[in-house]
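Read-outs: derived from the displayed coordinates by stated rules, not from any lab. Quick caveat, the model's predicted, so the values are computed rather than measured. Cβ atoms are built from the backbone, for glycine too; each structure is taken alone.
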Structure 1
Amino acid sequence: MNVTISPSRVRGTVRAPPSKSYTHRAILAAGYAADTTVRDALWSADTRATARTVELFGGTVRRSNEDGPLEIEGFDGRPDVPADVIDCGNSGTTMRLVTAAAALADGTSVLTGDDSLRSRPQGPLLEAIGELGGDAYSTRNNGQAPLVVTGPITGGEVSIPGDVSSQYITALLMAGAVTTEGIDVALETELKSAPYVDITLEVLEAFGVTARRTDDGFAVEGGQSYAPAGGEYAVPGDFSSISYPLAAGAIAGEDGVRIEGAQPSAQGDTAVVELVERMGADVEWNRDEGTIDVTARSLEGIEVSVEDTPDLLPTLATLGAVADGDTRITNAEHVRYKETDRVSAMAEELGKLGVETTEERDSLTIHGGDSRLEGATVSGRGDHRIIMALALAGLAADGETTIEGADHVDVSFPGFFDALAGLGADVARE
């Protein structure tokens with residue numbers, strides 16, 4: 001699907017979709033449990049991949065209707081050996097969390113994904129499973145999927161880099177709780193994307209599992225059981241997704257945009273509220289009500305690190321394109337290892353729209369004061385966050401902006417273009 005955005009003003013109210021990060025963890029945590037109702041889950045391409053895996057491990061995932069909760073009968077801490085290859089689609093979170101879960105099974109699992117996922121690094125997690133007594137390897141000997149994992153592991157001590165993916169730590173903590181010995185994770189390098197591990201600790205606590213920070217990393221005791229209070233868990237709103245209507249309001253919401261479902265949580269991407277305000281938009285976040293009101297004002301470039309908030313880079317890059325002065329996004333090297341190299345993708349696609357940028361290995365600078373946004377045809381790069389960020393640019397560009405392959409928003413925000421049109425944006429699909 002291609003989508004064309006014409007210059008628009010936006011106003012009105014939009015509800016944040018549920019958090020993808022929390023939903024992944026909740027579905028798998030429910031898999032580790034016996035019976036759980038997961039409410040307000042994001043049902044997207046990525047989270048469906050995690051649900052399919054729970055079923056391959058011996059559980060069941062049911063949903064009575066499109067808006068209903070997920071009723072999950074888990075595998076109660078001990079996954080079966082899958083009867084088929086585990087296809088994680090485009091979901092890096094699924095692959096990493098499930099790789100550790102597969103190491104608990106008494107047998108061999110095979111994991112793969114689409115072209116993009118098969119190019120993403122998994123080597124440190126495979127090595128960690130080996131240290132814990134399992135056998136895990138890449139079929140191409142390059143640390144990338146397809147992966148072959150044989151268990152069961154019983155726990156122990158392991159060291160792992162913290163600057164490639166925080167999902168490695170999440171995977172080991174979630175699996176470690178149901179091992180005999182537990183798992184003690186020592187970090188070899190500084191942890192990036194640390195708030196995502198905070199999300200994991202929050203979900204584990206909600207499911208009755210205790211994990212903790214240590215002097216050199218994280219640890220979880222073994223022999224624990226997953227059991228949320230009352231057998232239920234509710235997923236909060238997603239601040240990665242909130243960044244798009246928030247930025248739309250900052251760019252084109254002269255009459256104001258309200259976002260609902262924005263309750264505080266451990267998500268690092270809550271930082272986007274303060275960042276948009278720093279750039280000059282009028283922002284008011286009522287934390288008790290879970291609402292954010294944003295009104296467009298003249299924006300100014302800022303310098304910001306995305307060390308802990310990598311998913312915000314595309315949104316910040318687009319905001320920089322419409323701001324005066326330079327917006328410098330630093331500590332961004334790990335953002336190159338997502339669905340696509342998001343640093344280069346944003347530089348190249350914004351360049352097609354007339355935006356001047358300077359790209360370095362660990363940073364991206366957007367020269368908003370030297371740029372004039374002009375409508376053009378751009379590529380979504382098969383990446384949901386690139387697509388949504390480029391759609392925001394189309395609100396302010398002169399002429400039409402056509403985004404090729406825009407259907408990939410289904411990964412995290414299936415109703416994104418409906419929500420944008422509901423705010424008054426001129427959206428045409430073909």
Structure 2
Amino acid sequence: MFFKKISLVLLILSATVIAKAQPAQTQLDSVLTLQQCVNIAIINNLSVKKSETQMLRDKISWDQAREYLLPNLNGQAGYNITYGRGTNTSGVTVSASQSKFAQFSLNSNILLSNGLSAINSIRQNSLAYQAGKMDFQEVKNETTLTIISLYFIELNSEDQLSQAKLQFDASKVNLDREKNLNDAGSIAPAEYYNIKGVHSTDQINIYNAQTAVLTAKINLLEAMNVAYKKDIRLERLQANNSPGLYPSNPDEIYSAALSSLALVKASDLRVKSAEKEVSAAKGKYYPTLSLGYGTSTQYSNLPNGNEPPASFSSQFKDNRLYGPSLNLQVPFLNYFQSRNNVRRAKLDLLDAQNNNSSTQIQLKQQIEQAHANMNNAYDRLQILNDQVVTYQSLYDAQKTKFDAGVITSDIFIIAKNNLDAANVNLINARYDYLIRTKILDYYQGKLSF
């Protein structure tokens with residue numbers, strides 16, 4: 001399940017698609033920081049809430065396992081009315097048209113020994129609770145990673161919009177120049193209409209970029225499970241235009257993940273919990289020893305021989321019995337329940353061990369793939385950096401020639417389109433590489449903003 005979520009995050013990077021959620025009513029600042037977005041998402045996210053309630057259920061199970069070691073206390077009261085022959089408190093059968101009989105008892109027992117089954121059950125539920133806390137932390141980590149990705153995607157969209165506006169402004173300067181020359185008859189009309197077409201394309205690019213910003217912001221707020229507000233803006237982050245190569249290799253990242261990633265800790269704890277489940281089940285093979293104490297009394301309205309029945313208060317006092325008891329229960333034969341419970345517990349342990357092995361194998365594969373993706377993103381970023389420099393030089397040269405009338409608009413437009421595309425790709429590459437590094441940070445348990 002975890003690795004499917006990571007794949008979803010990677011899908012978001014290219015498609016910016018996220019599952020819809022019912023918006024929650026949350027008061028938002030007009031400018032949101034990344035930290036605020038993460039905090040709001042963790043509070044509102046339904047998966048986080050479900051994980052938290054499951055963790056609390058595990059806590060209750062642990063509490064209950066410990067409380068089984070406490071003494072119990074049970075009271076019982078009964079009142080019977082019969083017609084015909086009845087039995088008085090002395091056990092003598094007496095004829096009566098109506099007889100009334102009441103019994104009261106109070107008993108307490110405390111477990112002394114049951115083959116350490118109760119102790120191992122406490123340890124089992126304690127480890128399960130610890131695993132539940134790790135699951136809770138893991139869901140919060142995954143939510144944090146998703147929000148970081150969507151936050152960067154929105155910033156990327158804003159940068160793309162800024163780039164589109166720069167392209168539009170630059171083409172407007174060229175369009176105004178060509179219009180003046182065309183009006184003066186100094187150039188062929190085709191030259192003017194070529195530049196006018198480029199300017200229209202740049203205007204359409206602005207509209208598309210504005211839509212992309214809106215979509216990215218909606219996706220982010222939906223992931224935070226809050227209603228969309230058009231006046232919300234995101235705090236800009238200080239982006240490094242020339243980031244270095246990620247310093248850790250796959251083996252180092254995997255080693256750090258084994259010791260710090262909540263997903264791995266939860267899997268390890270479930271193996272240990274299953275081991276204690278086996279020990280607790282085996283404890284049922286042994287006798288159960290408990291210490292008890294009880295008191296009881298009774299009342300009857302039937303006469304005691306020739307004497308009339310005593311009052312209720314007298315009988316309640318005089319018929320009182322009390323004393324301790326030592327109880328030993330030996331499980332000679334119980335439909336093989338203990339044996340089958342042990343067998344089931346061993347199968348649970350086998351499942352936990354298999355899941356743990358599978359988690360570590362998949363984790364290793366995911367880290368290798370994520371590291372390869374990061375390297376590819378870094379190489380692409382370096383190439384695009386060089387490409388922008390190259391196309392910028394070419395554009396500057398062609399712009400000089402175009403302004404001097406040495407080349408036609410077709411040649412100049414090619415240079416402009418190449419530079420515009422390179423700038424757009426470079427912006428995408430920077431954020432793509434940044435998100436790839438955050439994924440690797442996540443695996444090592446050191447996500448930062």
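Looking at structures 1, 2, which one was volume of the Cα convex hull per residue in Å³, for residues 181-220 alone calculated from, given that it came out as 44? Walk me through the numbers on the way to the answer.
Values: 1: 60; 2: 44.
The structure behind it is 2.
For mean count of other Cβ atoms within 10 Å over residues 381-388, which of 1, 2 scores largest? Provide the component values of the computation, followed by the final result.
Numbers: 1: 26.5; 2: 16.4.
Between 1, 2, the highest calculated value is found for 1.
Which structure, out of 1, 2, was distance in nm of label points 7 Å out along Cα→Cβ at positions 373 and 397 calculated from, if the result is 1.0? Show your work: numbers first, answer last.
Values: 1: 1.0; 2: 3.9.
Answer by label: 1.
Taking helix-only ellipticity at 222 nm (-39500 (n - 2.57) for each DSSP H run of 4 or more, over all residues; to 500) from the coordinates of each of 1, 2, which one would give -9000?
Values: 1: -9000; 2: -23500.
Clearly, the read-out refers to 1.
Among the shown structures 1, 2, from which was the value 24 of relative contact order in percent (Cα under 8 Å, 6 or more apart) calculated? Can you show the working numbers first?
Details: 1: 19; 2: 24.
Going label by label, the one that fits is 2.
One of 1, 2 was used to compute mean count of other Cβ atoms within 10 Å over residues 165-172, and the result was 27.1. Which label is that?
1
Can you tell which of 1, 2 yields 3.6 when distance in nm of label points 7 Å out along Cα→Cβ at positions 125 and 421 is derived from it?
Details: 1: 3.6; 2: 6.6.
This figure was derived from 1.
When mean projected area of the Cα convex hull in nm² is calculated for each of the structures 1, 2, which structure yields the highest value?
Working: 1: 18.5; 2: 35.2.
Of structures 1, 2, the maximum of mean projected area of the Cα convex hull in nm² occurs in 2.
Matching task: 22, 21, 17 is the computed value of semi-axes √(5λ) of the Cα gyration tensor in Å, for residues 61-228 alone. Pick the structure from 1, 2.
On the way: 1: 22, 21, 17; 2: 92, 23, 8.
Computing semi-axes √(5λ) of the Cα gyration tensor in Å, for residues 61-228 alone on every structure in 1, 2 gives 22, 21, 17 only for 1.
For FRET efficiency 1/(1 + (r/R0)^6) of positions 101 and 149 (r between Cβ atoms, R0 = 25 Å, to 0.05), find whichever of 1, 2 sits highest and give me its label. Present the calculation step by step, with values, prior to reporting the outcome.
Details: 1: 1.00; 2: 0.00.
Ranking 1, 2 on FRET efficiency 1/(1 + (r/R0)^6) of positions 101 and 149 (r between Cβ atoms, R0 = 25 Å, to 0.05), first place is 1.
Hey, FRET efficiency 1/(1 + (r/R0)^6) of positions 69 and 389 (r between Cβ atoms, R0 = 35 Å, to 0.05) derived from one of 1, 2 reads 0.70; which structure? Could the numbers behind the result be given before it?
Values: 1: 0.70; 2: 0.00.
Computing FRET efficiency 1/(1 + (r/R0)^6) of positions 69 and 389 (r between Cβ atoms, R0 = 35 Å, to 0.05) on every structure in 1, 2 gives 0.70 only for 1.
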